[in-house]
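Multiple structures are listed underneath, in structure tokens.
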Structure 1
């Protein structure tokens, strides 16, 4: 039952960052390319896509620009 004069509260909406990150985790990069996590790892292990590692760090990141270059290099037309 609604009361007169009472304002209903609406749930807050999340505000996404307008700036997308340049470095992605391996998992995020796999999602970006539409690959499985293992397929993405194979691309990095084969040297097809370079990784970024910070000094003394174990975690690997993928530069979005490298993903774009990989896509561009692997485009082909099917006749």
Structure 2
């Protein structure tokens, strides 16, 4: 259900209850969707993608074609 802003203000408790029971609730102003009310757990999941999703979204670096110089690797001093 979409909520007009005026209705959302007047029936805020119901808006919150429906967001918890039914999922995200869209609020409109002058016919334009302006905000979505969502349960806090859903909001937090969307703010922090899990690590597996992050890795799956990464580019496939194995497909890169890299030019190598053919020179041997240089020596590096490591702190000891």
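Read-outs: derived from the displayed coordinates by stated rules, not from any lab. From a predicted model like this one, the values you see are computed outputs, not experimental measurements. Cβ atoms are built from the backbone, for glycine too; each structure is taken alone.
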Here distance in nm of label points 7 Å out along Cα→Cβ at positions 12 and 60 has been calculated and equals 3.8, so which of 1, 2 was it run on? 1
Matching 21 (relative contact order in percent (Cα under 8 Å, 6 or more apart), computed) against labels 1, 2 points to structure 2
Computing FRET efficiency 1/(1 + (r/R0)^6) of positions 36 and 68 (r between Cβ atoms, R0 = 30 Å, to 0.05) gives 0.90 for which of 1, 2? 1
